[in-house]
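What follows is a group of structures, each given as structure tokens.
Throughout, read-outs are computed from the coordinates displayed, never taken from laboratory work. On a predicted model such as this, the values are computed, not experimentally measured, just so you know. Cβ atoms are built from the backbone, for glycine too; each structure is taken alone.
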Structure I
Amino acid sequence: MNTIFITGASAGLGKATALLFQQKGWKVIATMRRPEQEKELSTLDNVTLLPLDVTDPEQVNSTVQQAITLGVDVVFNNAGYGLMGPMEAIQDEQIIRQLNTNLLGVMRVTRAFIPYFREKRKGLFITTTSMGGLFAFPFGSIYHATKFALEGWSESLSFELGQFNIGVKTVAPGGIATDFGGRSIDAAAHPLYDAAMKKVWDLFDVEKLSSAQHIAEVVWEAATDGKDQVRYVAGEDAKALYARRLELGNEAFRKEMGKNVLGL
């Protein structure tokens, strides 16, 4: 029986992925900051809950070592959130927290598992990035910085770990309906940008966003298809916009985005 280790499994895509893999007959190690509060996953067979704050290096190492004693085949780096707002309104502590969670946390967890996978010459890392790691929207500069970074980091890492038969993949979703605009978003505001920011928010119709369950199916595909493929674009919005960027080219797409969203 295969085992997947998931970060950020308390809600949204992380929880949907935990439920899907459990239903598919996998063992699941679901990690979150406060596992004692999780009521659904704790009742399921073959699910182990462990505490993990990816911004705490000591806890990352201790939790990973505990997971390794149980056996792990796939690591799904999913913990993260979105920092949105105009650059001049964002505080240092918000920038640090965003980088620490979305980027450094992923790197810490991955680094801790590499020796284990290398020694058994088998393993797979999957990281949630975003369509925001392939192209940018207005007012997401720090968030996009983390997601673009994860895409480049994953591609580079795929070369060095490939020699040990360790896979590296990313799942780049579009908008996900679960908790959209809730606890997964940290928003900074500035009155000079309010009208423009509203135009950006209006792009995301919650009723048209992908469900977490739909994106979890793409994680399942990445985990089980055996392909030597780094990127999996997930969700109809992400696929359509990414195809448009490839069709137009980077600069033409950027100009179209500015015109359509902000009237530039």
Structure II
Amino acid sequence: MVRVTDFAEAKRRGRKLKMLTAYDYPTARILDAAGIDAILVGDSLGMVVLGYEDTTRVTLEDMLHHTRAVVRGARRAMVIADMPFLSYHLGVYESVRAAGRLVQEGGCKAVKLEGGMEVLRSVRAIRAAGIPVMGHLGYTPQSVHLFGGHRAQGRTLESARQIVRSALALQEAGVFALVLELVPHRLATWLSQRLDIPTIGIGSGPGCDGQVLVTQDMLGLFPDFNPRHVRKYQDLHGLCLEAVRNYARDVESGAFPTAEHSFSLDEGVLEALEKEF
């Protein structure tokens, strides 16, 4: 099983870390079998599973429900659960309690939270409780309303300074890895080279120590969503649409089901029923 120490070892050896999201048991099994290092139960489930406009409506109970399912499907990959909006903003006690529930009830091995200087106390307290913490800087989806939409961060000098200072502070506070989302690739590469902990990029270029994508995005399940940072490795939307249309056609025409999809009846049952009823 992949552990926190394996993240540090990958950084030391220069081996790229591979992370994808999952929100259910069958997807977790696929990612695990494919050799993915870490499975993130992301609060992105708000959009790609629950149909919300953003992540802010995802609750701790939502995260617990989906984390449990993913953990049941993962044998080797490390399962990391997002701490949802407001689960670590109401004080240290609430932060530790929420993280503890994700580990104790959800079964994950680590939690991820967004933010820099403002979350340092929560990071330290969660770590003090024995729970590994992954950080997240750059574009942080739970702050989408502050950013005014999905926008790259760190493009100006002051914004870049803020990301660097936060990254160093989070490293000092004890995060074992750091997601960099929509950070200019030169800045992400420069920062990755200066940090002792591994960086996991999403839309931040090839210079990070690993990469993460939302699985539904890279599998092409949403044809109208084509962000610049995503490479679609399959068109599952098209494949699924074709399969469902074929099924509907076969049902309508009577081509499905056939005898091979049916079960036999013991000899004499129908005759007996005819006499009885």
Structure III
Amino acid sequence: MTTLALDHAPVRPMSLNRIFGSERALAALGFLLLALLLPTLFAGIVDGRLTNDVSVWSKPVKFQFALAVYALTLAFFARWLPAGTQAKRWYRIYIGAVIGAIVLETIWLMGAGANGVPAHFNKSPAGEAIYMSMGALAVVLTSASAVYAWLIAKNRETGLPPVVKESVLAGLALVLPLTVITAGTMSAFDGHWVGGVRSDAAGLAIFGWARDGGDLRVAHFFSTHAMHFLPVAGLASLAIFGREERRPIRIATILFVALVAFTFVQALSGRPFLAFMG
């Protein structure tokens, strides 16, 4: 009689090296940004200066966390790049440029906080010049999601269930175009508010989104997190409908784009998002 030894097979613990080892530079940057949160949060506690009626360190904290999550997500997805991609010179140069863009964005945000000036929508000549430069850098760093989508799509040996792979590709591919549209439109305004009081002091809990008018940051938030929402939807579809059924994730992708469009138009119309939540 044949016995199965699967129950007795050793289970390898999930180490950080196993999770992020295929793209250590992005992973290291992500953890560095998380570590930087501690002194930045401390600065917010001891420094009472305000911009838009909130701490001058509020924006650096939010961006450090968001950029850390972005870098760590890409590092996680790097395991599904085609074999040998990371050894190629063009890839290392490109990822170096992405990391450089993130570092420069972080330096500018920290510098603006230290000087007590707005990092975005700064109307001084120097502020506007730097803001335009940071916008270009933002496109560079956001383009990594689209490049990863292209590379993973080329890899036929990811080992991913078809529905999960499609959800990862959809999430990564949507980040760049949706972000360029939403963030690009926001940059053409003189702030993220559309109507209402130009203050972040009474914004929606955690996020800070305006509750008395439109806030273009809502659509921008969903756009940049397509790479998280859709893969989670793919995992849910896998559990419910199986590995081969792709229609649910395609419907989820359409609905997600519709959500971004709805919150974008809602903000442009001067209407708040979830105004009933405090």
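Tabulated results
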read-out	value
Label whose coordinates, when semi-axes √(5λ) of the Cα gyration tensor in Å is calculated, return 43, 22, 18 (choices I, II, III)	II
Structure from which 13.0 was derived, mean count of other Cβ atoms within 10 Å over residues 125-132, options I, II, III	III
For helix-only ellipticity at 222 nm (-39500 (n - 2.57) for each DSSP H run of 4 or more, over all residues; to 500) computed as -12500, the structure of I, II, III it came from	II
Comparison of I, II, III by volume of the Cα convex hull per residue in Å³, for residues 133-212 alone - largest value held by	III
